[in-house]
1. Taking P(r) over Cα pairs in 10 Å bins from 0, in percent from the coordinates of each of P, Q, R, which one would give 8, 28, 23, 22, 14, 4, 0?
2. Work out the source of 12.5 here, i.e. which of P, Q, R gives that when Kirkwood radius over Cα pairs in Å, for residues 54-125 alone is computed.
3. Out of P, Q, R, which has the highest value for distance in nm of label points 7 Å out along Cα→Cβ at positions 30 and 78?
4. Here distance in nm of label points 7 Å out along Cα→Cβ at positions 14 and 150 was calculated and came to 4.2; which of the structures P, Q, R was it taken from?
Structure P
Amino acid sequence: MDRVIRPPIDSVTIVILAGGKSSRFGSNKALAPWGRQGSILENIVQVAKSACPRVALSVRSPGDYPSIKMTKFPDIVQGKGPLGGLYSAIQGVDTSWIMILACDMPLVQSGFIKYMLEIKTWAPVIVPAVKGRFEPLHAVYHRSLLPLVENLLKRDRLCMRALFDMVPVYAVKEQEMVRAAGSLVCLSNINTMVEFKRLAPSAVC
């Protein structure tokens with residue numbers, strides 16, 4: 001019997017986390033201008049849609065980003081960071097798998113997203129690992145994790161690594177990323193205006 005969990009693209013929803021406070025950036029970094037798509041968030045939405053037919057936003061409240069017309073999952077539990085976003089996403093989607101993308105990774109690549117969605121594994125988490133550090137906001141999660149996520153939220157253990165310590169994890173190695181994406185730049189994120197100015201000239205739109 002085939003016992004490998006297979007995440008076909010039609011059983012995946014990509015959820016972009018766009019409910020952060022952007023405190024170090026000084027304004028909502030998701031709305032910072034980025035090439036022809038208009039903003040960083042709009043660029044990521046377009047890349048995600050080119051890789052997967054189902055894309056949604058995780059937001060703080062239902063009225064966020066009124067100009068972006070797509071499915072939105074408001075936070076069920078406020079102020080719980082990415083883990084709270086994952087919780088709301090699992091509750092909201094009707095697919096077996098959820099790929100979480102941060103709204104501050106403007107160089108995400110459709111090809112690498114597709115590569116991750118096609119990985120065959122038993123593990124309920126598929127996550128890139130760079131120099132021994134996981135990238136939980138460019139990762140794929142199985143909805144069976146819901147009870148564990150809920151338990152962590154109740155205990156106020158909000159670090160995504162706490163979830164990884166509880167389950168088998170498929171770590172996407174750096175050499176895999178380079179083969180699929182050409183480099184590791186697709187995982188670059190923006191937290192400050194300095195990082196924004198450094199990455200913006202390299203944007204692929």
Structure Q
Amino acid sequence: MTAHRTSATTCLALLRGINVGGRNVIRMAELRECFAAEGFRDIVTYIQSGNVIFRSASFGPGELTARIEGMLAAAFDYRAKVTLRSREQMRAVVEGAPEGFGARPDVQRYDVLFLMAPLTAAAAMEHVRTRSGVDEAWAGEGVLYFSRLIAKASRSHLSRLASMSVYQSMTIRNWKTTTRLLQLMEGHGD
């Protein structure tokens with residue numbers, strides 16, 4: 001049992017489009033039960049937006065993503081879309097943020113757009129428009145970083161992204177949630 005536990009990897013599943021506007025409503029207790037029934041261990045959910053930290057004996061993102069999407073579709077009857085990150089990948093997301101990103105939460109809103117394979121940051125950036133003096137965007141490793149002035153948030157171009165087809169291949173988490181997820185993963189053991 002100890003050897004098996006040592007070989008397990010801490011993973012984060014970011015579910016797209018659950019508990020938004022009354023659609024695809026999934027209780028976190030049910031989500032944890034679903035992951036446990038599939039054989040994942042040490043399952044932790046964070047807030048209602050579909051963040052699941054768990055341990056898996058393997059971390060082959062393509063195969064594991066398909067397995068989780070299939071399990072969620074069967075259990076909750078919706079077209080599940082998931083992107084996975086290892087602890088090292090989440091650490092790279094947080095450490096790779098642009099200088100000063102997240103530093104002024106009273107003035108700026110900060111979001112991380114997690115991209116789903118095969119979408120790359122370079123390809124996603126081709127669809128992102130910003131407005132001078134309102135918002136900014138940067139490409140990262142498997143993510144886009146986006147900030148906008150709170151006082152001018154209604155003029156931000158981030159909302160326009162939701163109407164584009166590329167939006168179906170990403171899921172957004174605010175900076176506070178992103179950094180908290182990394183903290184939870186760091187404390188999850190390995």
Structure R
Amino acid sequence: MIAYLKGTIIQKTPSQVVVDIGGVGYCAAIPLSTYFKLGEIGDPVELFIHTHLTDNALSLYGFMTKDERELFLKLIAISGIGPKLAMNVLSGIEAPDFVDAVKRSDVARIALVPGIGKKTALRITMELQDKIEKKEKLLAVRGSKEKEDLISSLLNLGFRRKEVERIVDETIRALGAGAEFEKLLRECLKRMAKV
């Protein structure tokens with residue numbers, strides 16, 4: 001299964017891109033959101049890929065970000081939504097706006113996407129809300145574990161707990177809970193040096 005491509009763009013249209021990797025051209029269907037972020041022909045490109053196998057075809061679907069690919073996979077897991085319709089969704093609405101619409105149960109916004117009616121929009125909203133909420137809870141837990149690890153590391157270096165907790169909170173807010181631990185620790189140390 002192909003999960004990632006890195007090469008040179010040799011052809012592109014709003015719905016697909018051909019990437020040359022060592023003399024072999026891989027054609028991947030792409031949403032408009034990815035098309036707008038692609039460089040020009042001859043430029044390097046990296047794509048996160050979903051390989052879709054059916055009885056009569058092997059298709060590649062390419063995305064600029066892992067989040068877009070993850071959203072695509074969640075969409076095609078919904079009964080009655082195939083890759084083509086999932087690509088329409090990602091082409092018709094930016095991924096963050098789509099996630100926001102699902103969270104707010106904004107069926108009308110999702111129904112504006114070509115090929116999606118109100119019934120399908122409602123089904124998408126109902127099925128994806130739980131999955132998105134579970135992911136957010138996991139990220140929150142991950143963030144709290146990293147926070148505890150940061151606090152522990154700084155306390156072991158001899159800093160006082162009150163200052164450490166404040167600096168760790170400021171750093172996580174500034175860099176985001178998804179930042180790498182080493183990056184967070186380095187930033188915390190820089191901020192502690194100024195205290």
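1. R
2. R
3. Sorting by distance in nm of label points 7 Å out along Cα→Cβ at positions 30 and 78 in descending order puts R first.
4. R
No value in this document is a laboratory result; all are computed from the given coordinates. These figures come from a predicted structure and were not determined experimentally. Cβ atoms are built from the backbone, for glycine too; each structure is taken alone.
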